[in-house]
Structure P
Amino acid sequence: MILLTPDLRFALRANAINHRAAQRDEKPEPDPVPVLKLFNPVGAATWLATELDEDGDTLFGLADLGFGCPELGYFSLSEIASVRLPFGLCIEQDIAFATPHSLSVWADAARRTGSILSAQQELRSAGVNQLPPRGG
């Protein structure tokens, strides 16, 4: 499975460019919504990404490896794509993922609840957090 479609790559790169421009111009840094969700289909690991560096591999976002301490940082798309799981499975992209919540809202909720998956439940129960799927 391709983890990064051209549309997602474009959105992630645009966010990274906007972030760098804000830093360069000494303006407040943007707080974009995550545009990519990757997950382990047989485990708890989940990643929400907002940016992709120009190297085409380094993502920025919220990483949760399932140990109860989600954190903001950088992670490698190629390393995630190379993970081999039981039953021949791999890390997958959640193709239905869409959210109105910024990355900081996700990070706060995930830290408070201990995981991205718990944060998703909390944000959903607090109000509508899912947008219609892309293109629909």
Structure Q
Amino acid sequence: MGKVVHFEVHVDDMERAKKFYGDVFGWTFEDWSSYAGMPYFGAVTGDAEAMGINGALMQRMGPPPAPGQAVNGFACTMGVADYDATEAKILALGGTVALPKYALPGMAWQGYYIDTEGNIIGIHQPDENAK
């Protein structure tokens, strides 16, 4: 099976993106630029024993997605413990709402945001009482 084992977030401003993802989700970063031959920071997204994957922030090599453009690639969704607190961090750090919080009835709260680099990201808080 082709299980996802790594992701890459394309960014224009590496320091701004590291601050955004570090402050919102608690990610830490390792400089792997010498391996990649470009600005490339490995993203450690959580405890190695927890479900999920690690990835990287990499320097964008072309124009960012245009505002209002439909998704034309992968959108990563991060699991969170507190949807509203995470949304507040996203907005305070320069992110914007792409699709407001909505219920996946009996399962979770879900929503999508545009990060500081113009990428769409999702957040997901499990809640069997969501409706």
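Each reported figure results from applying straightforward, stated rules to the coordinates on display, with no laboratory input. The structure displayed is predicted, hence computed values, not measured ones. Cβ atoms are built from the backbone, for glycine too; each structure is taken alone.
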Of the structures P, Q, report the one carrying the highest value of distance in nm of label points 7 Å out along Cα→Cβ at positions 43 and 115.
-> P
Assign the value 0.65, calculated as FRET efficiency 1/(1 + (r/R0)^6) of positions 3 and 67 (r between Cβ atoms, R0 = 25 Å, to 0.05), to the correct structure from P, Q.
-> P
Top of P, Q by distance in nm of label points 7 Å out along Cα→Cβ at positions 59 and 123, largest first = Q
For Rg/Rh (Cα atoms, Kirkwood Rh), for residues 19-90 alone, which of the structures P, Q scores highest?
-> P
Out of P, Q, which one gives -5500 for helix-only ellipticity at 222 nm (-39500 (n - 2.57) for each DSSP H run of 4 or more, over all residues; to 500) as computed from the coordinates?
-> Q
Can you spot which of P, Q the value 133 was calculated from, given it is volume of the Cα convex hull per residue in Å³?
-> Q
